[in-house]
Structure I
Amino acid sequence: MLNALSPPWVPPPAAELSRLESLVAERPAAALAELDGLLSNCPDHAGLPRAQLLRLRGLARAHGARPLDGLGDLYRARDLLAESAGAAPEHLQARCQVERALSVNHEQLGSYDSALIHAEAALQLALRLGDGLDELNARLSIAVLVSRLDRPEEGLALYAELEPAYARLGQTRKRLAVLNNMGINLKNLGRYEEAATRYREAKRLAGEDALLQRVLGANEAEALASAGHCEAALAVLEPLAALLPAPAGPVLAQLATARGLALRGLGRWAEACEVHRQALLHARELGLRRAEADHMLGLALAQQGAGLHAQAFASLQSHMALERALFDERGAQRLAALQVQHALERARHQAELHRLRHVELQGLHEDLERALADKDRLLAQLAQQSRTDGLTGLANRRHLELALAEVCAQPQGLVLALLDIDHFKSINDRLGHPVGDVVLRRLAQALQAQAGPAGYFAARYGGEEFCVLLTGASLPMALAWAETLRADIAAMVWDELAGGLSQVTLSIGLAAFEPGEAGLALLTRADAALYRAKAQGRNRVQA
């Protein structure tokens, strides 16, 4: 609270806010120190000025690896702006900025659905403002988020509209970002040569910017290597090493990813192994866990190509452990973000309830109580959804790991089955991802319908892999169940889905639980059995 003898508080001028905005992006720790001081002197009733400072502090905390703290500041800023409810341009502008900041923060936390809601709110405010650039930026956020939500065709269509619009406004950097994102979507759709073309267009716009040239060159080389043009990919990478200044850690990881992919495509296994080993060391030094997981997989593939099967298996195990840790971390972040948002909404509603009790508006009081109960139920539903695979309706990998840890702690029979759809990539490449999705859903329905021995638990393990826990089953019982499932899937009629889909088959690996064994070890043995089934010709069961 301000001292009675203190001079009246004066809001920072626009130039000062602009300076702080730049400082947040360049030196978030220094900006945070200044903003803490400004907010300590800013009265609670300051409205728009306090909301602007809270928004900047929220962004500074997000840039400083404290996104959950930043989320709290941003929601408080939004509440302040909602309370003052001004319609002046500066007020609408501030609300638009807060919604965009909330969208960015939720995106960083992996909460893409929430991020999309805030991006759409920012778009509506930009339309009210009549600011063409703000509108384009909001639409760009929406395009990024629908792409992240596994809707690449929809994202691609939005990018195609945005690129010429940014060109008309002379927004070169935004055009460059759009072209790069178009390349990412095209690559995810398997349209690698189109992706490489977009990256080349973006490189022309990047001019002499060495860092951007490296980022875009790495993307172009990866697309070319994925299309089978491995020599061309290496030719793109060659001049990038000479650019100055030296690239930052994530860019080095990107360059190594593209180089490793090209070398593997050319069968230069030893060189690929060395590239991935060096990239792994670099990623570990800098704490780049996503890059570490990717290069561990690249190393496993290179070792396999070189005939180093034991080393490849060990690298693959390390990759799986890293992926699980990243998955757990993202899930925890998303849940924490929901809890922060819910706690702030509950506090706001409780304050409103106190006011309503004071003026004895009992009817509205009860409505708000019901709204709180509804939000509690919604949070419980969201927690349940976090354990379910959205495409198939089966348990997801996180739920599987919890269930596996639980059954491994109990002294009872258990067999773990790991299932993989044979040549699934070919189905996606030839017939399209929508057909592939239907195949995945049909297999999930078959798993749900064909419950085997007692304690049956089915989950999607990832991609085209599924996992089933057969609690209380012996290995012979599990073998009979797996063989029945394999035969049923092979006998299904599939050609009504798409011409050329004559048959879908499964390879299945089984492992029986040994007393005292950890869940990861059991999964690893089942994965080794699945590998043997694949190596022996697919469409078979191995234990």
Structure II
Amino acid sequence: MLNNTLENLPIADDELIAAIDIGSNSFHLAIARLDHGEVRKVASMSEKVQLAAGLDEHNILGAAAENRGLDCLSRFVARLDSVPPERIRIVATNALRQAKNANDFIARANEILPKPIEIIAGREEARLIYLGVSHTNASSDKRLVIDIGGGSTEFIIGKGFDPLLTESLQMGCVAFTQKFFADGQITKEAFNHAIAAARKEVLSINGRYQKTGWNSVVGSSGTIKAVRNVLVSKGWSDAQERVTYRGVKELEKLLIKIGDVNDIELTGVKEHRKAVFPAGVAVLRAAMKVLGVETITYSDGALREGVMYDMLGRFASEDVRDRSVLALIKRYSVDKKQARQVVRTSRHLLKQVQKDLQLTGDDADVLRRAAYLHEIGLAISHSNYHRHSSYLLENSDIPGFSQVDQKRMAQLMLSHRRKLKGDMLEKTCLIGGNQLVYLCLLLRLAVLAHHSRSEYDLPQMQLIVTDTNCWQITVSTDKKHYAFLYSDLCAEIEQFAKWGVKLNVIESSVIKKLSH
């Protein structure tokens, strides 16, 4: 039902793809080559930026942290010359989710980067982490995946390539370092406080996770990699070189004995990780204790690998975003027939003006998905349902969508009916530029055309853009069941004018045949 012809063709073998992970502790770049449907990494870079450490008590990102991040991204971009922009994805996680001035950093970064940054929600981060792990370590087991990041820790239970439960908790090695190990001293008291705080967070998900259950546990972060390396070197891992709960307790004792992060000299703990290592160990120990985990296998696959596999799915018309739309349609009992009619008409109108308005295939996808979902708010109330639709789309955890994706669709929901306001124009431009403004207007016309919910074929409609601010729509007079369509469209003239677009409406008995 949701299939649509995209501009992007499937990625062929030997083509390069890339992902940048703007993490709270480190930034990562991965460049890979497609090999028979598998992602083979050919180059990678990682830099300790500690963006989360640049957040003050009011969650304002400081200038020094911003500059560290921008300098790192500039170095990454220098490695991306051989990768087409449409084969690159750039995702940001907890630090930019928390930063109140994230838009300032993103605006500066987007001037450097070949593609815009996508801030992803915690559960979307968890889904992508699981995708990376499941493709890197194939298994039919039901698995629990733990990823300890700089600002958050993700927990995922999944089977095969499908996540079953996803959660992101506000605890990470950078954030907990600032709270409990800020002076660099490693004490029993600091560990106890950090473990207690992490334990409280994990307890909030323990019931649901225990009920779902798992057969094995995988860790996929730099913290768990470093812990594993230390345990192997000390003989505290098991025969399969897995992280053990007993070994983590021994490591805690060793760190307390060392006493200062500057004095950590352990195999597998790199210089840049020393300062945040004790906090990471505390989070790991609390998670293993609460969840009853005895052993953890390490996986190299993580967020950036998941991002690349997700990108492959998009190019192969296996887009998780379309599955998410279908799930929302089902969840909110959307009138599928009405939704399909609005989608068909919005696509028909878009095709006629796409080139003149410089709208892309991505824009077409946003319009299509919004058209399918424009009535989800009816599940809450008929009155102002467009506002309910907007709220649901902006505030739900929707697999595959970034925060910007959801804001764009939410704005389409908000503007597709009732009066347009001048101040809404400025907000719409800030979220998605002129392209989003045009999509809002196209969706309004498509929804209006099906206002009567008639089962009869729609009259022919021809949309012409003589100027981006001057639109002309011609409607045929051959369908008596749509007698009010012309007058309804005329009523839109005033609304379009509020957003600076002159709309001319013409009624004609003869219209050039257009595909619908």
Structure III
Amino acid sequence: MDNEYKWLPELEGTVPKEAYGYAISNYAIAYEAWRRGLNITFEKVYHNRGMFIPKYTIYSKNNKVQFSHTRPHLVSKQAIKICVNKQLTREALDKENIPVPKGMLLKSLDETYIKKATSGLNFPLVVKPLNGRGGRGVITGIDDFVELKENIQYLKNELNFDQIIVEEYIQGEDYRAFVIGDKVVGAFRRLPPHVIGDGKNSIKKLMKSKNDIRVKIPGTYNMRVIINKEIKRELRKQNYTLNSVPSRGQFVRLKTKNNVSSGGDPIDATDELPEEIKNNLVKAVKAIPGLIQGGVDVIYDKKTGRYAILEINTKPSIRNHLYPIKGNAHEIPKAIIDYYFPETKGNYLSKTTPKYYFDYLFVTKYIRNNRLEKFTLPPHPYEPNLDSKLISFKSNKELTRVKQLIRSTFHKLKFNGEMNLIRSGEYELIVAGNYQDIDFFIDKLRSNRLLSEVQFYNYAGPVRIGFTFNNKSMSDPLRLIEENENLNKKVKQLEKELNQLKNSKSWKITSPLRKLKRKREK
């Protein structure tokens, strides 16, 4: 798998774990702006159908753009209203002669009405909720009216959707393209959730192996394929069960929808789409009043050349453009900042400085939990004489004392980096700062009687802003200390409860019985 993709070098090692998954989009855009010298402020989050999405503002002296996930405030409310409503989107595109699937919004879910209303549509069909998001409720490949009726009832009764669209199924492959201004800057093809048989393992085991791969990819690490009714239903249609062992090379589809969040695979396909389609994707975004950028979903059949645009998302995730499972990543964050802050094109402060990156923990831990209303990132560190080193040393002194020594020096010399406990008594430092200060720091470490075997090396890897302590040892003394502290708290709580019990009336009343029991035991 190592040779099947090529991700962006500037994101290698600079995306903290807290930003993995959906938050990569926020982080990557902010990171691109920050390393150009722009200012970033994250604000208190709002709740959106179970998801916490921070708003963040990117600004300079002359310009300011606020983002909600990937959508700038410059996108009009009218554009958002149209794109959320799939029927309004279809009407806006159809008006501009942009290909869309033939279909309709059902005015009633009565069986007689459905049969009459859909009589002019050709099977197979697709059903989906009018205002659905993330592929939830989208069911494709419906072959007859009985199946159509069953799936509409499923959307209504189990998923609680009462406004449903029915469309003709367009044969072809599913693509998501990111459009900004007059250009398609990236596109990926979505394979449906699936496994490939090896002739040895069951579908259930193949799913586990695939999930083991997905958790290692920053864009899909928290998007495992979960066994549910939909998967079992789809397997039954193919005469499989979870325990079936498909033959080598056999493609087994697990779901009808292709969304990556549901388990689909993102494959880079920017060069697969013909220019005619790309031009119509740009035209589709411009057909929505007040829309500047968007994620456009399109079905394209390479054999026939037929295609149709399914919907437009005003707040599309860009994680799959950055971390495709196969193919090349595309610089969507660069295109976004270029568009809104053209004066910063090519103005990277980090070209000749250490590879700095900022922490995302403050967003997930403090802003999300309402401990902070807003947080402004410190400016990207920049001066001509910056350098970075990897320093190793040993010490038999207690961890707390060693950690305090390093932390205080970091703050005094305005260093950035981290301290790692490799194993008991062995440490590693990543230090970035003024090269003269680093030389002074190394001399200071070598002369400190608490430390030994101090060595240093040139370092070109990523450097986290601020001071961070990481425990990379197999036996985690910090964790043991924390567990010990928690245990002490529990002991004190039990002692308190025991004292309360001893002072209670019931304890005093039963005292003679306990004395009698002790005498008998003797």
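The table below gives the values:
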item	result
Label whose coordinates, when P(r) over Cα pairs in 10 Å bins from 0, in percent is calculated, return 4, 18, 25, 23, 15, 9, 4, 2, 0 (choices I, II, III)	II
Source structure (of I, II, III) for helix-only ellipticity at 222 nm (-39500 (n - 2.57) for each DSSP H run of 4 or more, over all residues; to 500), computed value -9500	III
Computed 12 for relative contact order in percent (Cα under 8 Å, 6 or more apart) - originating structure among I, II, III	II
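The numbers here are math on the coordinates, done by the rules we state, and not lab data. As the structure is a computational prediction, the values presented were derived from the model and not from experiment.
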